[in-house]
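Any read-out appearing in this document is the output of simple, stated calculations on the displayed coordinates, not a laboratory observation. All figures in this text were calculated on a predicted structure; none of them were measured in a lab. Cβ atoms are built from the backbone, for glycine too; each structure is taken alone.
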Structure 1
Amino acid sequence: MATHLQPIFDIAEVCAQRGMQHAVLCPGSRCAPLTLAFTNHTAITSRTFSDERSAAFIAMGLAQQTKTASALVCTSGSAAYNFAPAIAEAYFQQIPLVVFTADRPAEWIDQWDGQTIRQENIFGSHVKRSYNLPVDYAHPDSEWHIQRVINEAITLAQTFPFGPVHINVPLREPLYPQAGEKIRFSKKVKIVEAEPVQTELSKASKASLTHLLAGFTRILVIAGQQENQPALIKVVTRFCEAHQATLVGDVISNFHAASTTIRYADVFLAHAPDSMKTTLQPDLVITFGKSVISKNLKQFLRQNAPTQHWHVQPYGMVPDPFQSLTKIINCDPKSFFSGLAGAPTLTKFELQKKTNYTKRWLAEEHRTQRNYQQYFNKTSFHELAGVKSIIEELPTRCNLHVANSMSVRYVNLIGLTEKQKGVYVFANRGTSGIDGCTSTTVGHALNSDVPNILITGDLAFFYDRNAFWHNYKLPNLRVVVVNNNGGIIFNLIDGPGQVAAKDEFFVTRQQLSAHHLTREFGFVFLTATTLAELKTALKEFFTFDGSTKILEIKSNQASAKTAFQEFKQTIKNSYAT
């Protein structure tokens with residue numbers, strides 16, 4: 001009997017009772033007891049993926065979609081290092097993961113034993129905490145220790161700010177039950193429940209902040225990256241209307257559903273003259289959520305610093321990206337904005353000053369919208385116009401996933417409208433890498449009934465092709481690959497664009513097509529090189545008939561660069577007249 005493995009099998013029971021729904025498993029022998037535990041538990045859906053790097057991003061996507069921690073399991077040795085990119089992304093994007101790495105017993109580390117490396121604290125400061133389980137279970141305290149650690153790790157992963165935790169599991173042989181032996185779970189395991197922390201704005205804080213707010217005329221509210229939250233959008237909108245505050249949110253903020261959101265700040269702040277920017281300078285900035293895409297917004301606020309900058313979040317470390325942070329308000333943003341949404345008593349003169357500030361931002365927003373329409377009305381077909389066509393045809397309710405580099409910038413340039421409130425935007429902007437964008441989308445699609453649409457570039461797509469290397473159907477997945485045969489962003493940004501050898505060492509030219517991949521995995525392949533072809537392809541692309549579909553927009557570096565430069569020039573010209 002494999003009674004020596006019972007404490008390991010019971011890990012799955014603790015996870016199930018604590019509400020974990022999904023386990024992502026990577027093949028291996030040392031992790032066999034963990035794999036058998038999760039796959040034999042009926043309350044947990046277990047899936048296996050051979051590429052650890054892709055598997056970790058898939059687990060992250062599942063956790064993001066379900067809003068509960070996913071379990072992630074691998075064997076000993078270098079397998080754990082392949083989890084690192086996703087763990088770093090989950091850490092900075094605040095997504096809960098419980099990562100189990102099987103290990104050799106401590107006495108065999110550094111002894112030339114197979115698949116053996118130094119795994120304790122392998123993820124460093126990119127996990128909320130790292131634990132090491134005992135290797136021997138003879139004493140009853142060992143079982144208590146294991147179950148206590150699992151409870152603590154799950155609670156920590158799901159305590160704000162959410163994030164990954166690591167549990168290293170040294171295991172002795174034998175690693176498998178005897179033939180015919182059934183795996184059972186103990187009837188009684190230790191469960192430590194955690195009540196949610198109350199993060200409401202106190203009466204005293206409300207009174208103090210209300211008094212402080214009255215002293216500011218130019219209030220700028222900035223929504224950082226966050227999931228779509230209709231209730232939060234309503235209270236923030238109400239707050240901004242009451243205080244005549246300007247609301248800025250790029251596409252990853254999911255605030256496109258708010259009618260007053262300034263969507264194109266990144267565009268006009270890049271080209272507006274300094275004299276205009278001075279009129280947009282706030283005296284109070286209020287931020288919530290995580291990062292913003294816009295480098296131009298960051299530079300604008302660093303150069304036109306507000307008198308005060310308040311950041312609102314329940315607790316945890318708060319960065320200072322605008323170099324202006326003066327106050328941290330530890331409460332839930334919804335509580336903050338609803339608690340301060342009452343309209344202040346203002347004189348006609350005070351109201352006029354507040355209104356004038358909001359009108360200046362709206363004037364620049366409307367200027368950009370007019371020039372935006374002017375540009376797309378006269379331009380020919382190119383990849384930016386292609387992405388615009390796709391965004392306009394998105395299903396009413398869908399998850400829109402956007403890969404990093406030019407894909408997320410294109411989508412942010414085009415933006416989403418108030419009518420597209422059912423489009424929820426996701427992007428790996430924790431570390432902003434291209435490595436797991438497709439796998440994260442696959443994680444969502446594995447447990448989501450709504451369409452999941454990914455817009456990605458060719459380098460990000462082919463870099464993460466193992467996102468499809470598994471046996472699970474993805475009928476609600478649609479992927480748009482903008483293929484210009486290389487990393488065009490290095491032709492557009494200052495620095496590499498002027499380097500003579502950029503094509504080889506920065507742009508990384510390649511001649512791959514998604515067509516070959518679709519044949520390999522049995523997906524539907526569509527392609528477009530003109531607007532007419534794209535419109536035809538989109539009819540098939542957005543027909544959900546049980547197939548996974550990939551649409552490749554064939555482009556080239558020269559036309560994409562020209563189109564992008566012409567877009568910027570159109571905005572510049574509006575300030576020259």
Structure 2
Amino acid sequence: MSGNGYFQLALYLVTLLGLAWPLGLYMARVYRDELPGFARWMRPLEHGLYRLCGVRADDDMPWTRYAFALLAFNLLGFAAVYALLRLQAGLPLNPEGLGNASVDLAFNAAVSFATNTNWQSYGGETTLSYLTQMLGMTVQNFLSAASGMAVLVALMRGFTRRESGGVGNFWVDMTRSVLYILLPLSLLLSLALVSQGVVQTFSPHVDAALVQPADAATGQTTSQTIAVGPVASQVAIKQLGTNGGGFFNVNSAHPLENPTPVSNLLEMLAILLIPAALCVTFGRFVGDLRQGTAILTAMTLVFTVLLAVCVGAEQSGNPLFERLGLSTQASDLQAGGNMEGKETRFGIVNSALWATATTAASNGSVNAMHDSFTPLGGLVPLGLMQLGEVIFGGVGSGLYGMIVFALVGVFIAGLMIGRTPEYLGKKIEAFEMKMAAIAILAPPLAALAGTALAVALEAGRAGLFNPGAHGFSEALYAFSSAGNNNGSAFAGLAANTPFYNGLLGLAMLMARYWVAIPVLAIAGSLAAKKIIPVSAGTLPTHTPLFVLLLIGTVIVVGALTFVPALALGPVVEHLQMIGVK
């Protein structure tokens with residue numbers, strides 16, 4: 001890799017961590033109701049929304065009511081998107097006259113956007129009207145992200161409260177997430193993206209005359225239809241909210257959704273910005289910034305190592321080309337390495353960086369086709385999803401997932417020394433471990449069970465475009481993506497069928513709510529407990545040793561769960577690639 005490649009990676013990481021710190025401190029003030037002066041002008045709007053919706057901001061909910069509010073609100077979001085998809089042919093803002101979605105596709109898409117997964121079995125520009133894109137998908141990008149952030153805030157309160165029956169108010173936490181965090185950041189990013197050429201318009205699709213007519217089976221093609229629409233507004237929140245659903249079918253590889261290296265950098269920063277900043281928010285919220293820094297350090301170390309593997313694998317290229325006498329080395333005439341499925345305006349480094357970032361977060365957007373990565377390059381995004389989307393992860397959901405792993409880590413450490421485990425002054429007992437077990441095991445169950453059904457049943461195998469290990473990887477990637485609420489696609493899979501739309505939808509529901517509800521139960525249990533003073537026997541949870549313990553817990557659980565499946569997919573494919581004579 002060239003010096004320029006190292007510079008790009010270093011610039012990204014330094015800028016990300018530099019921006020995360022002040023944003024994290026700001027979000028802590030938002031959730032502690034200590035708004036800084038520049039944001040207080042929105043306070044009347046916040047209170048007006050409460051009055052309009054009949055919400056009492058001082059209503060402190062027990063975790064059961066908080067969970068019910070989360071489920072009810074997400075159910076309404078699902079119903080709204082489903083209705084838009086099924087009725088869009090007769091609704092306004094549909095200049096191309098697109099028809100209604102099928103029942104199975106509408107179910108899959110509505111579940112996907114309500115759960116912050118944003119898996120897409122459709123091509124946006126050929127399936128969804130402008131109204132559906134804006135009122136359905138873009139609105140859910142805000143609300144599903146805010147729901148995950150609200151669950152995290154409830155968990156943080158569980159650590160700070162003592163002998164309390166409540167964990168906060170879901171409606172307040174969600175409103176503040178949208179009003180003070182997601183909406184302002186999205187407006188700023190939208191303007192920046194428009195300045196780079198990301199389209200934002202209500203105009204119909206444009207017919208452009210070709211400079212040189214192209215031959216087609218039916219004669220000469222003299223024009224090309226260019227899809228346009230209100231793109232920038234959706235792209236901004238899809239990245240900031242770790243949603244990832246593209247306005248266009250090829251997502252952020254499309255030149256009108258991600259046209260320049262500058263827009264590429266801005267979108268990649270947006271993917272991990274809030275998840276990284278929430279670690280700082282957590283530290284400030286619990287009164288010890290070292291706690292958040294330790295978790296952020298663990299995330300960054302795992303991310304950096306896997307990023308190096310992905311970039312290295314793609315820079316090495318495919319040895320089969322060398323055996324055919326085709327050089328994969330960089331020169332004045334070619335980029336070198338594995339450029340298949342990648343945009344030349346981004347190159348290998350930015351494509352591999354995006355693939356790593358989008359699967360470290362539960363984002364799902366792509367600027368290159370992961371199906372065309374080398375086996376080891378494709379293993380990295382697979383592995384990041386299978387770790388439970390906790391290496392940064394989704395907004396809110398990534399950090400509360402990592403905190404669950406932290407609880408498991410301190411529980412194991414407590415067993416080794418014969419002491420009741422504690423985390424941030426709260427005893428970790430049987431109930432918390434039962435809920436943590438459900439939260440950790442639900443996503444792998446959804447991913448592995450779905451993959452097994454896909455390769456065992458004819459309806460599943462019919463959707464695989466490739467045979468052997470690569471075809472298995474396509475199915476494994478799809479269910480790992482849905483079963484961990486990521487949403488990115490490996491490609492090479494005919495997913496828009498009743499089988500895949502239904503099964504992937506169920507996997508998304510399981511991965512979202514079988515994690516969020518146990519986390520809220522943990523929050524309620526912790527809030528009801530006393531805070532135990534630090535003693536000589538307390539395990540420090542801000543030291544390098546704890547960082548290593550946390551990383552080990554995440555990797556061991558992920559490895560034990562998915563190594564057999566990975567061995568059947570990318571590992572076998574890599575051995576086949578390097579072993580062919």
### Query
Upon calculation of P(r) over Cα pairs in 10 Å bins from 0, in percent, for residues 364-403 alone from the atomic coordinates, which of the structures 1, 2 produces 23, 43, 33, 1?
1
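As an exercise: mean count of other Cβ atoms within 10 Å over residues 36-43, calculated from one structure in 1, 2, equals 11.0. Which structure is it?
Values: 1: 18.0; 2: 11.0.
Structure 2 accounts for this read-out.
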### Message
Say we calculate FRET efficiency 1/(1 + (r/R0)^6) of positions 180 and 556 (r between Cβ atoms, R0 = 41 Å, to 0.05) for every structure; which of 1, 2 gives the highest result?
### Response
2
#### Entry: Read-out Cα extents along the principal axes in Å, computed value 83, 62, 45, structure in 1, 2
1
### Message
If volume of the Cα convex hull per residue in Å³, for residues 260-411 alone computes to 170, which of 1, 2 did it come from?
### Response
1
### log10 I(q)/I(0) by the Debye sum over Cα atoms at q = 0.08, 0.12, 0.17 Å⁻¹, for residues 84-291 alone derived as -0.35, -0.70, -1.17 - corresponding label from 1, 2
2
### Task
Taking 19 as the value of relative contact order in percent (Cα under 8 Å, 6 or more apart) derived from one of the structures shown (1, 2), identify that structure.
2
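Out of 1, 2, which one gives 1.8 for distance in nm of label points 7 Å out along Cα→Cβ at positions 340 and 380 as computed from the coordinates?
Numbers: 1: 5.2; 2: 1.8.
Source structure: 2.
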#### Entry: At a computed -20000 (helix-only ellipticity at 222 nm (-39500 (n - 2.57) for each DSSP H run of 4 or more, over all residues; to 500)), which of 1, 2
2
### Among 1, 2, which structure scores highest (criterion: distance in nm of label points 7 Å out along Cα→Cβ at positions 116 and 172)
2
#### Entry: At a computed 18.5 (mean projected area of the Cα convex hull in nm², for residues 268-563 alone), which of 1, 2
1
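Check the numbers for percent of Cα pairs over 17 Å apart, for residues 140-203 alone across 1, 2 and tell me which is largest. Show your work: numbers first, answer last.
On the way: 1: 63; 2: 55.
Max of percent of Cα pairs over 17 Å apart, for residues 140-203 alone: 1.
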